[in-house]
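The next part holds the structures, each set out as structure tokens.
Read the figures in this text as sums done on the coordinates, not as results from a lab. Quick caveat: nothing in here was measured; it's all calculated off a predicted structure.
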Structure P
Amino acid sequence: MQEKNSSLTRSWLVVLSAGAFFFYSFIQMTLFSTQEMKTYFSETLSITDPATFGVFAGMFLNACVIFLIPAGILLDKVSVKKLIMGTLVLATASVFGLAFVKNLQLAMVFRFLTGVSHCIAFMAPLRLAPRWFPSRRLALVTGLVITFAVSGGLISQTPMYWSITALGGQTTMILNGFLGVAILVLVSIFVKDRPAEDFTDSVASSADTLPFVKGLKIAVTNKQNWFAGLYIGLLNLSVLLLGAIWGTNYLKFKNPDLSSEVITSIIGMIFIGTMIGSPLCGWISDKVKSRKWSMLVGSLVSLLIMMGIMFTANLNAGILYVLFFLLGLVTAAQTIGYPVIAESNKDNVLGTANGFSAVLIMGMAAIAQPLFGTLINLFGGETVASYNQAIYLMPVSFSIALICTILMYDTFKK
């Protein structure tokens, strides 16, 4: 029994230490959650309109879309720990670069490089989890990893606001860089590629024998990877569109009487809801023994909550806190899509499948972030009417996610 407990503790240390990189990368992805951080970079880099800022912020996700499949292939063929260490160094160096840069083009390069590193940060814990935990625990473990990662988005909210207000944008970014150094030490101590005996049904060398083109073809032709990837990406827009960049602006124009700190706190409820909802949705999926129906309910209720936010007039701060918390809680059903991918692919192609699905996941946000800014300009600039029009991206996305769940098949323990 003691040996079993020791093995379980080791499994958690490995996966959550890898998840610490995901947590750190999530801070970088949601770096512009507060109006204060957007203002700091807009002034430092001389950005004057929402569309340009959307392009700058979107460089992170553009890098993800380009490099996720190569990263997934590397995770099938190279030591996961070595990849984490190398890309974490890249991420930390880029954060320090953003702390001192004054040129927009160079800042875009640093932003792009943090996106490159996110490819490994995002997929490495999901690659390690099936090796260290059995299938019956996979949805719960994945949910807890996502909770840990999303807490990075919460750090980008009120704590970042306080830091910028007290210390300034540059000092905040320098502290951000030193956090990456601390996580690098943690990863070097605890992360390990495989247990002595893993739960997968393939040996470590099997990935090396699968040709690149064949592995990619298997991943791309698997419809489950398409449906699950789109589902995750579309529900994840609650975090990556509203939570990461445009939510504070939307609430500022929709509810001008609210203070900047209150608005930031309300948007932060998306992250708190997602942190609680990720393991909860995973646990529910394991308990009801169905991935599909849990995901279907999640997308349907997400759509209803979003419609409530958009169309209910005169919402006070208290109600907004509740609605945005519920939005994060329910859209956390996206977490269930990750075990669907794991259960729909063999181990020797899982990294490639995760990479392909992640392209869809991040691709949704990479399109939506600058598109939202473009729509604002198209509908007349930064006005209440333009934000009310642009926000229709959310219910449309949730509706498509609902269709994806109808088309996929259930994978629980298959």
Structure Q
Amino acid sequence: MYPDLSYLFHDLFGTDVDNFFSIFKSFGLMLGLAFLCCGILLKSELKRLQEEGKLKPIKFLDKSNVISNNDIVVNALITAAIGAKLPYIIQNFDVFKGDPASVIFSKLGNWPLGLFVGLLYAAFLYYRKIKTENTKPVERMLSPHEKTVDIIFLAAVSGIAGGRLFSILENFGDFLRDPFGQLFSGSGLTVYGGIITAFIVVYWYIKKLGIKPLYMMDIAGMGILLGYAVGRIGCQIAGDGDWGIVAQAQPDWWCLPDWIWSFNYPNNVNNDGVLMSGVDPEVFRSTVGTVEEKCKAASGMRYCHELDPKVYPTPIYEIVASFIGLGILWALRRKIKVAGTIFSLYLIFNGVERFFVEQIRVNERYNYFGLDWSQAQYISVGFILLGIAGLLYLYKFRKNNPAT
């Protein structure tokens, strides 16, 4: 498949693999597209709710012209990181294009230069602060949809951090063996960890803004399904390990394409499985270095493995299920009058879908109360129960006050 754009362009135009375009990783691109799609949906729904009179403009204290000490520190740290990483990336571009995330989220870099650049920028900001110290924040009104970028940014950052944290907890043995490497690894995100963390952070933020949480939660339910579907497209294209167990023999009644029943994930980004045809096994075994370096020597490609036997392509099943769920919730969003219902339905739908998909997915299992389930299945049951409890609460206690 296509771990990065260079493999896609190789199939389309015959260009070399692992060239400059290899810095654009398929999963990362689809993850970015997922957040973009969520942002478009969020802005559209916030506008609709305001037009229907369900959301009102909110007071906003504009501090864009006021520079605080926190602004100086945060911006100086970001500048220092860029100043340290950029020269290293330029000097070690082959390493960077192989795994950009691992370079960015590591201690590698020209830190003396980065520190100098950061301090220089801090001095500049401090100078600006002195010149504008009499500037006061301006209070103005703005529509909720004007905060779309801020909300999506918070959801993205907190979601990625939460997904990484849950992944560490799920693979705690690996974390104990290499804490720093696991903490700043560019791979390994647990979807439910990201959803839960992003929900908590965004809920706090919109409460602070004065936006009614139940309306935002309804939008979030649809947005998560949309983002999840697009993100899983990235998983399927890249072959990042979110596949299923070994597929059983295809039944006679199956009428869909074979790859929907079972798939071998050629050129998967994890380099899992067996060597693909055309790869010299002797050169691979004799080469010293990482798996990617061995693949490069033996085949001219950094990713030279495929799965044998084939497995269930579970990302495809989740893509289809998520788009179906999104379509149902989208059709109901104007008909349901009690705010919070859409989100409760999302919890139930997502919980049921993920619970059953986990039955055929490759994941660590945990035996609690005699149940041999994955982490995601335990969380799925929690989602289902929360969704049912939410519906009971909304229709028993809030039916007469749906906008609360």
Structure R
Amino acid sequence: MTVEDALTQVRRHDWARLVGALGRLTGDLAVAEDCVQDAFEKSLVSWKEGDIPREPAAWIRVTARNKAIDYLRKKSKRQETEVPVDEWPAPEPSQRDGLALLFTCAHPALSLEGQIALTLRWALGLDTSVIARAFLTSEETMTRRLTRAKTKVRESAIPLIVPEGELWPQRLDTVLGVVYLLFNHGNDASPREVERASLILEAQELSDQLTRALPQESEVWGLAALLHLTRARRPARFDGEGALVLLERQERALWNKADIAEGQNLLTQALLLGSGIYTVQAAISACHDRAQRAEETEWKEIALWYRRLELLWPTAVVRLNRAVAEGRAYGPQAAFVLLAPLADQLAEYPFFHAAQADFLEQAGQWDAAVLAWGRAISYAPSPSDRVELERRRGLSERHR
């Protein structure tokens, strides 16, 4: 194992717990972060290839705690309240420390940008430069974003706790939402966007932490299942030029069978406990992943799951996806009935127009389909999306 490998392993499994534990000790998460970062930096100097400590995590923990004690000693002297060092607790990082840190990072008092930035920095230990590149912004901008979020945590006295009682469902939803946003941001990246795509693994690490800490929560398992079942299709999601390949055209032999199997196991566990929005989305994903060929997709089953999802999460995009499923299951007229009420809400959403174009093609209305593809292209969010939409428009034009 190289020094880099050892530190990566410690960061993935111990960073959040250690920052949380030292935050509990010092009463200041920003100080705790500095202490852990300092320990990692010292390891780069102290460790040599082939001479890595037998327990790298323990070395980092002791070094970071010593730094925290130095901070507390200096603070107590400034305040003239000297306390013997041996009276300071020696917190052992626990699963609950990491969990409390995740809830702090996703506190509703913080903006969404702040929640995401703090989660990547405090809960995952990513360097600010890495976070900035993942979100296609400058390091200076990301530093300001992190500083604002840390200041908000301190000035608002956001507690380092796992919420309970009536606060629990909403706060858990927020944490799961942040993890899902991170995953989707990474999954939307082409293979060439290495920093951004790395967020897939980071989100899965957070999801794994949540399943270990909260095994009684169905949606924690549902999210974990959804991430695996979605990631399974990633090897076929982009072509050699980096252009997006729609699900129906993907080379299914490239799908990751291990991810599919793991996702299905996680989904089974989730369904034993309940069926919230992530669990239902995972069930839909599992339907797609089971189909060996696009024409074998069980669209009627998917339509049923989307009906349930719409009851739980009645958004315009969910209704759009239900319309697509109903159209595939029962024909274009079923889709048109459900698409019509969404026209105003999704007027600038490219995939609404793409869905319309697809069903217009099926209905043989090629001129109208070409126009709808054009509207989809005009709102396309990325070059890879635009390439695929232009390809589809070209096919419609040849049928006119």
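Observations, loosely collected:
- Of the structures P, Q, R, the one that 168 was derived from, the read-out being volume of the Cα convex hull per residue in Å³: R
- Identity of the structure behind 10 (criterion: relative contact order in percent (Cα under 8 Å, 6 or more apart), calculated), options P, Q, R: R
- Identity of the structure behind -22000 (criterion: helix-only ellipticity at 222 nm (-39500 (n - 2.57) for each DSSP H run of 4 or more, over all residues; to 500), calculated), options P, Q, R: R
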